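Where a number appears in this text, it was derived from the coordinates with a stated rule and is not lab data. Everything numeric here is computed off the predicted structure, so don't read it as measured data.
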Structure P
Amino acid sequence: MFEVPASIISMMDNKGKEGHKQATQAVITSLYENLGFEILVKPLSKDLLKSYEVLLKDCDPRTREFGEYLLEQSYSELM
């Protein structure tokens, strides 16, 4: 059994994304010679409320109300 550690890569980090893709491809290619394997994805637990509180602190006071609205809508859709 192999476990690949979770990694969080920014959407803007093209070099990081490519590196992760290449590492994943190398692992899957090395497993392929066994001609039978399963890939399971474990859910990543994330405290959204805590993350959203941090984001809200970065809101400009002039647009805080709008920021709260957007974060509430996003949280509702995700949950």
Structure Q
Amino acid sequence: MQTVWGVLLQQYNNNDDVVYGMVVSGRQSEVLGIESMVGLFVNTIPVRIRRTGHETFLALVKQVQVDLLKSEQYDYVSLADIQA
């Protein structure tokens, strides 16, 4: 769905490179003591969809999946820190 949304944004903006925010839970098990913390840990991370003219949609889906799996380690980092 992230790829479809990115391609749709590309079509509306007439651009092959789009960035949008994806909301994530932000509750990573790697954060020490997360199981005893109470509160809202929702976070937004940037998702970038870049399309070249010669790649297939399936190749784009696979690349987005790889990128999203790599970005999971940053789910708890604030958007301001990511932008910096």
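P, Q: which one has helix-only ellipticity at 222 nm (-39500 (n - 2.57) for each DSSP H run of 4 or more, over all residues; to 500), as calculated, at -11500? Show your work: numbers first, answer last.
On the way: P: -18000; Q: -11500.
Source structure: Q.
Can you spot which of P, Q the value 18.7, 59 was calculated from, given it is Rg and Dmax of the Cα atoms in Å?
Numbers: P: 18.7, 59; Q: 15.0, 49.
Traced to structure P.
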